[in-house]
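Each structure below appears as structure tokens.
What follows is calculated from the coordinates using simple rules that are stated; it is not laboratory data. Just so you know, these numbers come straight off a predicted model, no measurement behind them. Cβ atoms are built from the backbone, for glycine too; each structure is taken alone.
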Structure I
Amino acid sequence: MQHLDDLADLDLWLVTAVEGQTQTVVAAAGSWAELAPPGTTHPWQESFCVRMVERRAPVVAPDVTRVPAYAEAAVGPLAGVRAYVGVPLEGDDGVVFGTLCGFAGETQDDSLGRCLGSVQLVGRMLSTILAREQFAQARSQEAAAAYALVERDAVTGLRNRRGWDAALAQENTRCQRYGATASVLVIDLDADVQGTVQQDRLVRCAEVLRRSCRPGDVLARVGSREFAVLALECDPVAARALLTRLRVELRTAGLGASTGAATRRAGERLDDAWVRTEEEVQRERRRRLRPA
């Protein structure tokens, strides 16, 4: 931008981005730069640049009043423009995602055309940089989406064991650093005579968890028939209240299960609380299956 400002005696150089019907200033240079700081927006269809991109007007106009398409755009905030030069910024697929353009408040002589080669060169460089950033962002978003799927259970949509372990490790760090309170609850569904749990019962259990737990709690299917809840900022009293609510909702949904809850103790890891929860679940299962 500074190079172009030094090269041609124009009052304003802009790099803009176009999204939908809005043109947004990304960078500005020149004596008029304070009139169009980054973030300034302008209707795309009212701009000089849309006329250049759509080839309704030339890329160089030493006197915009002599070009009908530009003359009609020189109104409102653009009323002071008397000369214009611009090139599109395009991705590898040819899609325009912005422009590089210059404006002057006085008409220019034909020497303005001599700077076009430099403007086009800078435009190609910016297009390459922006295209790579766009590609990197897209790949990053794809990777994040793919990673999120890796941590999700395909049947219930809850976190799977990998996602649970990651959440447990992250929250454990927070608990140990700030002394935060958290509880772990476990729901172990009753199996059928073949030792399995039908898919519809897994889905219903996931629905019970979503309905009963708070928005910030971590919900996961950690085994073939076992679910776990990481209840954040949840002390022993709140954990028992949540466990009671879950038991009622499970019975209402027709789901037999053994359940348990444990709250992290001072100096203890959440993994230790999880182990104590599992032990409580096993004790309850033995009690429930004990012959009358």
Structure II
Amino acid sequence: MSGDVARGLTLDSLALPLQVSRSYELPGWVSANSLVIISSYSGNTEESLAAFEMARARGAKIVCVTSGGKLQAHAQKDKLPTLPLPPGFPPRSALVHLTVPLLVILYRLGLTPDPAGDINEARLLLEKLGQQWGPSAEGPQNLAKNLAQALTQRVPIIYASYGLFEVAAWRWKEQFCENAEILAWHNAFPELNHNELVGWGLRRELDQNLQVLYLRDRQDHARIQKRMEVTRTLIAQSSAPVLEVWSEGHTLLARLFSLIFLGDLVSVYLAILNGVDPTPVKKIDFLKERLEQFHG
């Protein structure tokens, strides 16, 4: 996710391609002329470790971002540059710690402007929003709690504009699954208008269990905004009215993280309403244990 944040923030400005890989294998074009950033909070993500070995075998330049584990040990052994992260967090709660190093790396390579000002604005904004949406804030001004209440007994569907804010929609979906232990999905305009839109309306008894949320930004393309309005009308014919939330802040980084922060809080409040602890991920732990047995 941190890679997608960095890619989205630099999509219109970076002169070189930045690709995020979630696979055990690297793209075929990765070579000695490539920079491969291996990012794994725990340092033990097996896909990241496999990609590390492949990058090393191809002679690529490697930078590691991790809090420890096998990745840190490999990096120390090979004397590779490593950006250490503070340990002890569930990986999904360390998104900022994983994102800032990527922005710094791009800046230090002379590929992007200094992100310090943007990072500081995002920090100050999130502190303010934490007071508005945090656990101690009650009443109609707590947007996060109100959204969680509206999503009780519903399946969230998060739509946003393609590019940077699609990353926020993806993050909302992931957090609903991990924290609140419910299924959710996301998609982006304009692509969803070419396929998913047609899926609405045939089974209205199912559509009634769905709740669409729009993640909006003031710089959404004018045609995207028009698509959102028309799509809203069609969805309302078979499901609940579309809910929408707007980004806050000035810089792209602040606006993106205002939406990510809101989604994180909504997912935690929804977990509480669902009667589940948002911290453990027992199914993922079970999967890892079985995979480890398989390797053995």
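What to note about this one:
- Comparing distance in nm of label points 7 Å out along Cα→Cβ at positions 15 and 263 across structures I, II, the highest value is found for I.
- Origin of the value 5.9, where distance in nm of label points 7 Å out along Cα→Cβ at positions 87 and 175 was derived from one of I, II: I
- Structures I, II were shown, and semi-axes √(5λ) of the Cα gyration tensor in Å, for residues 199-238 alone at 20, 11, 8 was computed from I.
- Mean projected area of the Cα convex hull in nm² from the coordinates reads 22.8; which among I, II: I
- Structures I, II were shown, and mean count of other Cβ atoms within 10 Å over residues 47-54 at 18.2 was computed from II.
- When mean count of other Cβ atoms within 10 Å over residues 23-30 is computed for each of I, II, the largest belongs to: I
- Given 17 for relative contact order in percent (Cα under 8 Å, 6 or more apart), calculated: source structure among I, II: II
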